[in-house]
1. Any idea which of P, Q comes out highest on distance in nm of label points 7 Å out along Cα→Cβ at positions 48 and 152?
2. Quick check: -0.35, -0.80, -1.02, -1.15 is what I get for log10 I(q)/I(0) by the Debye sum over Cα atoms at q = 0.13, 0.20, 0.24, 0.30 Å⁻¹, for residues 16-71 alone, calculated from one of P, Q. Which structure matches?
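FYI, it's all coordinate maths here, none of it is from the lab. The structure displayed is predicted, hence computed values, not measured ones. Cβ atoms are built from the backbone, for glycine too; each structure is taken alone.
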Structure P
Amino acid sequence: MASKRALVILAKGAEEMETVIPVDVMRRAGIKVTIAGLSGTDPVQCSRDVVICPDASLEDAKKESPAVKEILKEQEKRKGLIAAICAGPTALLAHEIGFGSKVTTHPLAKDKMMKGSHYSYSENRVERDGLILTSRGPGTSFEFALAIVEALNGKDVADQVKAPLVLKD
C-alpha cells in the first residue's frame, strides 16, 4: 500500500502549534507531509514570531493546481480528506467546499463561518463529517492531528502514535 500524503498550506500569521503539531504527528504515523508556502519557499513568520521554512512553494507542491481554491476543489472531487483548524475552515466557505457539512471553528470565526447557512455548526473540539475534518484552535491541535491520522491510516495507527505523546485523555 502506498504511503499516504498530506499537503499543509502555510501562510504568514499561521498559528505555530496548528502547523507544527499536525505535521509532526502525521510524520510519526508515516504520512508523507509537504509544508507548502502560500507565497513561495521563503521562511514564513507565524503568529508568535516563530519562523518556519516551507518544504516547497505551493506552486511547486501542486503544479497542476496552483491556487488554494483549485487544490480544495480537486481534493473534494477526488473524495480526499480536507482538514482545517481554527479560522482555516473559513477557506472552505470562501471556496464553496463541503457545503452541508457539520463543522467547527475557533469561536471568533463562528459567525463568519455560519454566514449563508451553508454548514451546521458543532461546538466539538474536533468535528468530522465525511471527508471534512475541522477543529477549533491551538489547544485542539493534537486531537486534530490524531483525527487526521485516524482518517488516513486507521485507529490502530493513531493509537500507536498517541501512546508515546503522553496526552491527557
Structure Q
Amino acid sequence: MNKYYSVFVHEVLGNIVIRSNDKGVTALSIGEELVIENDEIKNQGWALTAKQQLEEYFKGERQTFNLPLCIEKGTLFQREVWNALSKIPYGSVWSYSDIAAEVQRPKAVRAVGGANRANPLPIIIPCHRVIGKDASLTGYAGNKIHQKELLLIVEGLTVQNGTVKI
C-alpha cells in the first residue's frame, strides 16, 4: 500500500503535516518538525486532497471535510469519542461532559480529555471544539491552547481571556 504526505504551512500554527495511504487520511500533526519516511510520496493521494481542504478551511471557504479516514489505532472508547467529536458543527462548541454524555459514559469526562489528546486527526476530527463546562479553553494537544483558540476564531467564535463567548 502506498503512503503519502503533504505539508500545509500556516503562518501561526506552523507545519501541518498530513499523512495518508490508499484508503484515506491516517494522521495529521500540527506544529511538528517534518520527518519523512523513505517510502512516503509527497503531494499525492488523500494527503493532497486533505491539504487542499485545509487551505479552504483556513480561508473560511470550507466548514466540513469530505475525506475518507483510515484510523488504525485507538481503543473502542477513543473511537466512540472521535465519532462524537465529528458531530460538533462548525462554529459550535460542546463541553467535555457533553461528549461524555454523547458516548453514554457521563462520568468519563477525564477519559474524554484523554481521547481528545490521542486524536490522530485534529482539525478534521474537531477536538478543538471541546471546551470546559464553564466555557473555558482547556487541554488542547497538551500545552497548545493557543492553537485551539486560533481554530475557534477561524470558525467565527469569540475568545476572550481564555473563555469562549457563547
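1. Once distance in nm of label points 7 Å out along Cα→Cβ at positions 48 and 152 is worked out for each structure, Q has the highest.
2. Comparing all candidates, it corresponds to P.
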